[in-house]
Structure 1
Amino acid sequence: MNIVGVDIGGTFTDLVGCVDGRIVTSKTSTVPADPARGVADSLALAHCEMPALAELLHGSTIAINTVLERKGARTALITTRGFRDTYAIGRGNRIEAFNLFFHRPKPLIPRELTFEVTERMNAQGAVLKPLDEAEMQALAKALAAQGIEAVAVCFLHAYANPAHERRLGEILRTANPKLFVTLSHELVREYREYERTSTTALNAFIGPRVQTYLGRLESHLRDEKFTGKLNIMRSNGGVMSVRLAQEQPVSMMESGPVAGIIGAGRLAALMGIGRCIGFDMGGTTAKASLITNGIPAIEDGYVIGGEASGQPMQIPVVDIVEIGAGGGSIAWCDPTGGIHVGPKSAGADPGPAAYGKGSTDPVVTDANLVLGRINAQRFLNGAMKLDVKASERAIESKVAGPTKLGVTEAALGIVQIADAAMSLAVRAVSVKKGVDPRETAMIAFGGAGPLHAVAIAKEIFIPRVIIPKVPGTFSALGMLMASWRQDFVRTLYGLLGSLNAKHVEAVFAELAEAGKTQVARDGIDAKTANFSYLADLRYVGQEHTIAIPVGDPALLSGDFATLRTAFDTEHEQRYGQAATDERLEIVNVRLVVTAARLDTLAERWLSEPWTPEPPVADEWRDVIIDDPGKPVRTRIVWRPSLAVGAAVQGPAVIEEPNATTFIHPGDVATISAAGHLIIDVKL
């Protein structure tokens, strides 16, 4: 079966495919004005014939960029009377207690577009006030008059009984079929009013733009005689149908970065690495995630735009720490002369100064080029020639001049500042979680990841770095390994041992029915679907929960000794202690439905024996490593021609079509039997 994965990043659009039993790749500049054109360009560059493809998997930053740039639709929020300001009030916590410039999350929907309606459910789902249908009809007309493009509906306790939301949805969709309507219960069926409202608002805000983009992409593919499945990468590490993605675009917020982490997990499992850190550095951002036994951690919540003042969403997301430090991150000076890198990026247009598109802002790529770590003639396998002089002028103008530094000194400073910032992201997924980095390995990928990975590993004492095959397009490769996945949740609150058995069974049955419906809707073979249930448990008095697998609903209403043991063990592992005498309570029941991929060519390819290309003679050039005044004569190696077992002693630069790996003095890089680059770091 021929399948292709396409990942649109802020700077480049990457493609990896399994076509006619072989791996094909391409990398082309993203087209910000029309991302679908970038997809078409990458397919053409890889010589992919549309009629021959059975499936195309896609990840994109369009959803998250719409939020960060606040370029979404004109959106209204409808909520229960008396709760109009829930979204604006948010939480009372102050995450950055000593930040004098702290500000609360700014709602995506202003108060004047937030409407109250007469209705009320209690927490058990019983109707306290019926829905006033005449009021709903009048509101639907008022929204049309105000030019509203999208509506978010979030009623109090709709997670327990969504009847009122369903009815209002029918009224709104009938009154204006073009209106993008998001009902909270269609996204998340659990309590926490603020987070549930924010998730619903996010989905509505980005909905029209993402729906239009996906529709245009699908139309283009069909026009090119593509008759296969178009699936979209989602933030939980699985894939979903394009139809579901158009209805629930909030689920694809982190679709691109997550794919690479899934691929890193598969590689770690194949190599027998129990615990590793996936590190992805692209043109716009750098991402890190902790992977245990080949599986990245899943969090039931995420904040778009920063933990302190971003937009929370209450859906499962692979636990990724992301910072604005990529190859295209702009270096700048503050009024006191301090050098900063990011978070603003030059993106794909105009990109780094070296691209020759008129940019005068220096970025990390420009700094690496000036330091001699990037080959101006081999960039993108020679498809894009870089202008070293333009990079030097940009650094001189914006950084070296204001700080009275030499150009090479400023370039080295830019790289070191970026490395320090990225090491904090890696610390956040290791040290801050109680994991000793000395007991992990790093799997680094992305167009700029291999260039900076060793420096970051040295910073936090990671002893081994692995650069996989095709690192520059590895996230697209990860898509080809992602299973179909759908998450469902229902709030079920009470003490273990005191729950009503019939009520518990009804919740499980409702979840099972929802899972079966989605399996059928997406055309998944029911025989391949796996249903896994989990219970969100906590000690009485705690705020947050731990998800524990539940094989039998009877464990929640009867003898729960096995759940007790499992929870105490997990609590001990995570927090270093367990309160074995405390009572246990349940908050939610979760269902994870997955369907493994039938085509495993991409995964098998990761462990296939490596066959090198014909030998390519080494080159030598001066590279600045630690001292701007003392360039080091450095060996330049062409990776595709390295044989299995070949060892490269640092300092060295290992080049390949879509990435460059920098080996520091004293480090040793070895080609594994499958062609992966394994770097033993001198600490």
Structure 2
Amino acid sequence: MKILASFFFLFILIPATSQTNTIIFEKYPVFPECKDVPLRQLESCFNNTIQSFIYSNYQLPSVVEEENYQGALTIFFEVDKEGKFKTIYVDAMYEELKEEARRVIGMLPQIEPATYNGKPAYVQFTIPVRIPLNPPAAVVTEPVGETSETLPESDILNEYDSIDKLPYENEEYTSQINIPLSHHNYSLFDPALNRVGLNNHTAQKPYLYSEVNRYYNFEAENAKILKNKSSWFGRKFWNEHMVTIKGNGYWITLDPGVDLQAGKDTDNDISTYNNTRLVYTQGGIGKDFNFFAVVYESQGRFADYFNRYAESIKPDGGNPAIIPGRGIAKEFKEDSYDYPIATGHISYSPSRAFNFQLGHGKIFIGDGYRSLLFSDNASPYPFFKINTTFWKIKYTNTWTSLRDVRPEVTQDGSFRTKYMANHYLSYNVTKRLNIGLFESVIWENDNDRGFDFNFVNPVIFYRAIEFSTGSRGGNAIIGLSSKFKFTDRINAYGQLVIDEFSTGDISGGEGSYKNKIGYQLGAKYYDAFGLNNLYLQAEYNRVRPYTYSHNSVILNYGHNNQSLAHTLGANFSEFILIARYQHGRIFGDAKLIMAERGLDFNTSDDMFVYGGDIYGSEDNRPDDLGNELGQGNTTDFLHAEFQAGYLINPATNLKIYASLIYRDFSPMVNTATVFNNQTTWVNFGIRTDLFNWYYDF
């Protein structure tokens, strides 16, 4: 060990933050040597004094000389409100370099602190250090705003190396980024959000990390299951994001991902697979702006019933299918599909009361497994959303652009565009009871109407606006939701949707086709029977014929030939039982669904629309009255699904799993498109869990 004689420290001192969360302060910290220096020269004096002190006191570790190391280190330190120095972090190749940097910073004397608004201020600095160079040279720094600054040549040539590099500290968990929709993942923190006395709102999904982190500490929960890995590969594979970048005022993570599946539809002798490669990134710039984006490249072949449904909703233009919940697919090889997807959003929260989002993705409204108001069943769509939270209220406004891709509505080779705007007002009536009011309107781009700015106003009743702009050009839906918390472990929830508010038809008891209503009843039981992390849910859904459809077929409540609400469309009753469990990294899900559905016959003898297909025109109904749930080709439906797996990486949500699906589909009459069939589908996979797959239709 010896004092460096040929060591040049290049120091660019950058204030990082202060108590007021700003990098602006009025006066630099003052060394005794700088007391008589004019205010405008304090920065230069501070820089030069730090450089000289470290050059005089730093001793080069012997390992650096022995290995003839050339490189850099970065020291991140603070000067507190008392003028004391403290090392926060040192980034260097050798531990000996880090220890020596901490020792030298610890030797610095107490000085006069920086000031902000006339009061002592807490500030942070970073020092990039090049090894080995020449003795320090004086740096003249002009005050900001008075003259244009010309940096010294040494600073310019090392500007790239002086960029801050700070340790990533799980900033995503306190960010304004949406938590990806995943029923199992949401069940992990659902108990924390549903305790009696909380003034939060659980129906508007996806949640922001910052909303949930108030009640469920993501970092602490993940720390419980971290593996003790010291190697770079071990940490990145089992515990951390692949790439993390953080500096003053910004952070970014970047991860590769997969959704690889291999399975067998044993009843139809089909080998199934899915091959998805993805990359996703998230980050923040400043305190209020965040972003998230995923790009998927996928090929797959699925169980027979899944493939047949995907092809039955194929778009105009020659592509063979739409993969349910994902998007339009092109042909791949002879019997598979290729379906690329990109989703993401930017999120801006100027205050605690407001959050603005612009993105391409999905939204879910409700506390259940299904939603009768707005769900993540359909393909992703572009949206703009405003969340306003204050007092006991959370108010969500969403505007989206949707597509109708059927051949009968395609114009000049282009898919038909329609728009939707909806409001959802959530109000905590008491510490146990929440109610929500929902309204939505869909309008088409007729007469070059485009996006109708009549629906931009976030506090209007859409029904009145729809009437004033031409009621035939829009389709309005209203709804009601509620939740009651009996205890911290048990709550009940429900929804009511009304598609056509005709009081006489709803209450007349004559089975009018205008009686378009649906309702949901459900309950959740957390830590069931005293077993920690056992989550049980029961749910009943019932939707009458012709709900969500319209006499102007483009105005149905759908997007890309899929329902925007319930997966089964309309004209059904459904009972669901769900169990979820996770212990450490091991998890399991079980689901049982029993339903009665009313489907169309679509034969030469019967081409009537019975109200199950939301894309069917209600003008082609068999009768005005006497319409009952399950009418048409009445079909009994049973779906049982079990999944068990292991969470590989909690930071990226990478999982390995095995699943078993049994499905029985028994219509009253077999036709070319609706016929009795059973499916047993065994599947094994590894996936980055960023969205919900729905196989239960």
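Only the coordinates and a few stated rules stand behind these numbers; no lab work does. This structure is a prediction, so every number in the text was calculated from the model and none was measured. Cβ atoms are built from the backbone, for glycine too; each structure is taken alone.
Data table
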item	result
Which of 1, 2 leads on mean count of other Cβ atoms within 10 Å over residues 38-45, largest value	1
Which entry (1, 2) yields the derived value 4.5 for distance in nm of label points 7 Å out along Cα→Cβ at positions 358 and 542	2
Among 1, 2, structure where helix-only ellipticity at 222 nm (-39500 (n - 2.57) for each DSSP H run of 4 or more, over all residues; to 500) as derived comes to -9000	1
Volume of the Cα convex hull per residue in Å³ - highest-scoring structure of 1, 2	2
